[in-house]
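Colleague: Listed below are the structures to be examined.
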Structure I
Amino acid sequence: MVYLLWAQGTHRFKIGSTKGPVEKRVAAMQTSSPFPLVIQGVIEGSTGIERRLHERLRNFRVVGEWFDLPEAIVWQVLTWFGRGDEVRKVTTCDA
């Protein structure tokens with residue numbers, strides 16, 4: 001699963017992947033985050049999709065899998081992920 005997290009109160013977003021439940025991964029990260037982490041979207045897919053998304057957003061990378069995204073870009077990224085808890089099956093990254 002490839003997920004999009006938002007560090008609430010910031011413009012920071014994380015695009016990551018996990019083989020297990022996304023909620024479990026977020027709970028593990030939350031203990032070291034000063035901001036509440038909110039799942040913004042989930043895509044059924046592999047690290048290949050994650051890498052393509054990272055490449056697409058490379059100009060906004062802060063560190064690792066974290067990106068500082070302007071509002072206009074946030075809306076575009078949200079369309080790639082669908083909305084809320086919705087899970088879409090994606091075979092390619094059309095981002």
Structure II
Amino acid sequence: MIWSVKMTNITALHAKTHFTKILSRVTRGEEVVITQDRKPVARLIPECLPSPTSVADAVDQLRANRTKWETRRSGKSKVTLVQFKSAVAEGRR
């Protein structure tokens with residue numbers, strides 16, 4: 001899915017003066033960057049809740065990945081902390 005978001009830069013003084021109007025714009029989907037001395041200091045973005053289907057899809061993907069990782073790891077011994085530190089130290093030499 002491709003999102004098309006309109007983004008506007010405003011000064012901190014303008015944001016302070018017109019905060020309610022800016023919130024209305026953000027509510028309609030606009031992204032607002034607040035600047036101070038012409039440098040971005042904050043970003044207001046619309047709050048959106050994930051849909052139940054996207055959450056369910058993410059959970060399914062995590063479960064599939066967990067199965068894949070367990071399959072890759074099966075039969076391999078775990079590396080101890082001492083072995084890990086030894087390998088790191090050897091790589092630094």
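Colleague: For the read-out helix-only ellipticity at 222 nm (-39500 (n - 2.57) for each DSSP H run of 4 or more, over all residues; to 500), a value of -16000 was computed from one structure; give its label from I, II.
Modeller: II
Colleague: Hey, another quick one. Computing FRET efficiency 1/(1 + (r/R0)^6) of positions 40 and 72 (r between Cβ atoms, R0 = 35 Å, to 0.05) for each of I, II, which one ends up highest?
Modeller: Top value of FRET efficiency 1/(1 + (r/R0)^6) of positions 40 and 72 (r between Cβ atoms, R0 = 35 Å, to 0.05), among I, II, belongs to structure I.
Colleague: Compute distance in nm of label points 7 Å out along Cα→Cβ at positions 8 and 80 for each of I, II and report the one that scores greatest.
Modeller: The structure with the largest value is II.
Colleague: Kindly point out which one of I, II the value 2.9 was derived from, the read-out being distance in nm of label points 7 Å out along Cα→Cβ at positions 32 and 48. Let's see the in-between values first.
Modeller: Working: I: 2.9; II: 1.9.
Value 2.9 for distance in nm of label points 7 Å out along Cα→Cβ at positions 32 and 48 corresponds to I out of I, II.
Colleague: Another question about this same structure. Which structure, out of I, II, was relative contact order in percent (Cα under 8 Å, 6 or more apart) derived from, given a value of 35?
Modeller: Going label by label, the one that fits is I.
Colleague: Quick one: percent of Cα pairs over 15 Å apart came out at 76 when computed from one of I, II, so which one is it?
Modeller: Answer by label: II.
Every number in this text was worked out from the coordinates using simple rules, so none of it is lab data. What you see is a predicted model, and the numbers here were worked out from it, not measured in a lab. Cβ atoms are built from the backbone, for glycine too; each structure is taken alone.
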